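Next come the structures, one after another.
No value in this document is a laboratory result; all are computed from the given coordinates. Bear in mind that the values here come from a model prediction, so they are computed numbers and not experimental data. Cβ atoms are built from the backbone, for glycine too; each structure is taken alone.
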Structure P
Amino acid sequence: MKKMLLAALTLIVGLTVLAGYFFRAELSPVLTLIIDWGILLLGVAGLIGLGYLVRMHLARLFRREKGGFYSLIALLGFVFSLAFGLVYSPHHPFFRDLILNVQVPVEASLLAILAVSLLYASLRLIRTRGWTLLSVGFLFGAVLSLILNLAFFREEGNPLLAEMIAFLRGIPMAGGRGILLGMALGGLIVGLRVLFSINRPYGEG
């Protein structure tokens, strides 16, 4: 009985949100209420996950496990960010500059690691699959993207070269859009499976 009620509630909420895209004016109050509830539940889930991470790092410190120093740094950063955000505001210039001066270099480092990982993956693909059209194209695209982003080419004063480089730099965006389309289709399929109770993330089965 409980599973049937959860499945019926999920189906009603999902169909209501789906219908809101077609009847936005009529269902606007209901959609606003559902979205507010969703944001509230998401915030509670975030707090639970945050508490779990803090407890995990504290346990690692007390047990003196390997990597405890990094747990200490993570906890100090968390306490500082929480205290500063509560006393002042996340929009404070000092807090914003501090976060950006940490976040931007970390993101740049992760992108650099991703580029090297793609190049290594292309070489591994050639070793396992051989010199196929797919593996060679993947390797060529990875190397070309690395070369174009190293700023070796100076396109000032040469409109034709500038257009060619802009076109080549835009090719990886096609792959990114393909990934986003795949994520959207995957989310749509999962949503439909949940709506029709094929998958039940809210219970067993």
Structure Q
Amino acid sequence: MIAYLKGTIIRKDSNQVILNIGGVGYCCSIPLSTYFKLGEVSEEAALHIYTHVTDNTLALYGFSSVEEKELFLKLISISGIGPKIALNILSGIETADLEEAIRNSDVARLAMIPGIGKKTALRIALELQEKLENKEKIIASHSLKEKEDVLSALLNLGFKRREVEKIVEETIKKLGTEAGLENLLKESLKRLAKV
């Protein structure tokens, strides 16, 4: 299964792109949001890929970010929503706006997406709300663990908890938990040196 492609853009349309990778042209269907983030023809591009295989087809769907791909996968997990409809949804609304509409059960906003009726909008809101809440809980628990690890390291270096707690929070906000313990610790120490 193809999960990632990086190559030169041969052709670019609002709903698909062809990438030249080692002399082979890969045609990927893309949402509008990805289209706007891609460079021009003959420039290099990288896409996160979902490979859709059925008895009759082998299709590639490309996304500029992992988050967009994950949302696409959540959408196609809903009964009655296939890859083409999911791509249409992502083309009709920004990822952040879609997640907000789902969280708020904003069926009216979802139904404004071209090709999505009220029933489909309601199904999207109901079925994806729980999945988005679970994702937020995982992110929050991971963030809390990173914060405690950095705080523990700083306390072992002799700092007082009240001195460093706010700086650690600011560092995590700036770099994100994916920066890793070592980078978060270095950045926190730099900030503490300025205080």
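Quick notes on this one:
- Winner on mean count of other Cβ atoms within 10 Å over residues 29-36 once structures P, Q are ranked, highest first: Q
- Mean count of other Cβ atoms within 10 Å over residues 53-60 - structure with the largest value, from P, Q: P
- Which of P, Q yields 0.85 [FRET efficiency 1/(1 + (r/R0)^6) of positions 37 and 109 (r between Cβ atoms, R0 = 30 Å, to 0.05), calculated]: Q
- With helix-only ellipticity at 222 nm (-39500 (n - 2.57) for each DSSP H run of 4 or more, over all residues; to 500) derived as -18000, matching label from P, Q: Q
- Computing FRET efficiency 1/(1 + (r/R0)^6) of positions 125 and 165 (r between Cβ atoms, R0 = 41 Å, to 0.05) across structures P, Q gives 0.65 for structure Q.
- Structures P, Q were shown, and Kirkwood radius over Cα pairs in Å at 23.1 was computed from P.
- Sorting P, Q by relative contact order in percent (Cα under 8 Å, 6 or more apart) from high to low puts P first, with the largest value.
- Ranked by Rg/Rh (Cα atoms, Kirkwood Rh), for residues 21-100 alone, structures P, Q are topped by P, which has the highest value.
- Answer label among P, Q for the case where distance in nm of label points 7 Å out along Cα→Cβ at positions 5 and 85, calculated from the coordinates, equals 2.5: Q
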